[in-house]
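Alright, structures below, take your time with them.
Nothing in this text is a laboratory measurement; each read-out follows from the coordinates by a stated rule. The model shown is predicted, which means the values in this text are computed figures rather than measured ones. Cβ atoms are built from the backbone, for glycine too; each structure is taken alone.
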Structure I
């Protein structure tokens, strides 16, 4: 039909320059440090890209030529911020969990564990705060990025070569705990070792660690349960991991309709991401147990001892981030309570 319409307009002598402009193709380099099976990348590949295509197709003005660089083909997990900030990719997954020095404000959930296991609530909160709270919005801009959609985890537990029935079982153990999640092990007697979902399997298999703090939707596709067949449910909580972000220079250069398509697609991606993580986490538990995973529950008394025994791990973060950190922490905990969450520890107390 489009070919026929174009031919008719040309035959009538109508200028086709506008049509050519309306069909302008924009190349977008999109990538990640993780493979497409990963929960964060799945959201990019299977919702963000097709939603942008659908929205633009309906308008009929622009199309996108996607150049995909997934699975670490351009950069590793330690370089996600730089990859988007420096324009190695135009759109990418940014793991702020690994950016404690450069983007500390985004790591507020990792300094306030045991707040909520509702990952969809975390998405809703951080989509809102990243767009409307100046401290978070400006932090992305200062790193030459535009936050598009929030990426989260389902609740963290312990996957290990041994079961955990009490805190004593963690004494002298080595567990992978990425970035700031290492703080959760303070006072437990275990040693945190940095890493990512892409490294846990080999770390545990080779004895570098004996397990990891992680979440079902990440453990299933990486098959870490094969080398860490003992799961102890702790309920450390769901975390804001980072975001799908665009290079700001690139984003600002886009035509307004394409920017709008990115924004609309990002909203759809957040919803789809939350649904996908919920479905995958449920399926993960079934499939991993069928494959031999044994599930334990940490007794409530031990969980309480863990939560209350943690030092004030948010205090160093507040010292680092100052007034901006206090604003973010207050806004985050206000948003939790407004949505009905009851954090097991009031990390915002005394602000």
Structure II
């Protein structure tokens, strides 16, 4: 079974090897990376990996603001995508955590049945008080998230989608594929959530903006969860804020983004079942002297950029404010403040 992962990156060098090694462990066979405007050695590391046949690396073709959508439009016509049995579109801070069988993609696909798309629901992992960047697997460092079925007071949580080659595709979206609106009902794709249940009709047909990339998360992760490590360490978050959004121009990460994803109410270490195999795979990759040197260069540049940012008053202030921000959703903080005022 050929499964191709497609992703866009900018200054993600320290995290590339883990993400590639992890996805290979769970059954991804091919990788298509698009990069743009990298200053930390991400592109050089990807080029070296491409020379070894580990990934395919292309410059992002976008001419304007929407890097990811332009890349996905381009990716559709690449043989590595067009000839795959399944396509998985995700970011480097997203790890598919499969709960069935041998915890690999073929087991998930088999459990879901004869379907053309499987949408897996996010679970946002908190920073957990980790301040300093460490060159260690992300999945080992961050173990707490919001309560799985509720995020920021909402039961509707975003998804990412595994797409089979025979999906009646109009175009790939970042969170889900789209089929033509005039497609006859009998030709609509067979599509499940991460529990093997048919996705809600309003999500299926993208009935409204609120239904395009999310639906009720309750009971939606029996077969798989999408662990999203959007914050990582405080150091890395500051560098991420400096970098901006890899997928959209002029989008910043701020206090609200941090607070929204920094709820540590739930402990979940289930993905760490893969740690021994992941650490062994990383050792194998780093046994290549050139790959090891390029990875170390990315790590050093990541640390150096954080140190440089800490010389700037604006980032000193941002760091202090992030540390002082409650690890509760803003709505809960407002409610507590209201209750205290009434007491």
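Figure out for me which of the structures I, II the number 23.2 belongs to, where mean count of other Cβ atoms within 10 Å over residues 110-117 was derived from the coordinates. Label of the originating structure: I. Here semi-axes √(5λ) of the Cα gyration tensor in Å was derived from just one of the structures I, II, and that gives 41, 23, 17; the source is I.
Have a look at I, II and say which one yields 0.45 for FRET efficiency 1/(1 + (r/R0)^6) of positions 94 and 286 (r between Cβ atoms, R0 = 30 Å, to 0.05), as calculated. This figure was derived from I. Sorting I, II by FRET efficiency 1/(1 + (r/R0)^6) of positions 134 and 294 (r between Cβ atoms, R0 = 35 Å, to 0.05) from high to low puts II first, with the largest value.
If distance in nm of label points 7 Å out along Cα→Cβ at positions 142 and 158 is calculated from each of I, II, which structure is the one that comes out at 3.7? Considering all the candidates, the number was obtained from I. Computing volume of the Cα convex hull per residue in Å³, for residues 118-189 alone across structures I, II gives 130 for structure I. A value of 2.8 for distance in nm of label points 7 Å out along Cα→Cβ at positions 102 and 318, calculated from one of I, II, originates in structure I. If helix-only ellipticity at 222 nm (-39500 (n - 2.57) for each DSSP H run of 4 or more, over all residues; to 500) comes out at -10500 when worked out from the coordinates, which of I, II was used? Answer for the origin of the read-out: II. Quick check: 2.4 is what I get for distance in nm of label points 7 Å out along Cα→Cβ at positions 30 and 86, calculated from one of I, II. Which structure matches? It traces back to I.
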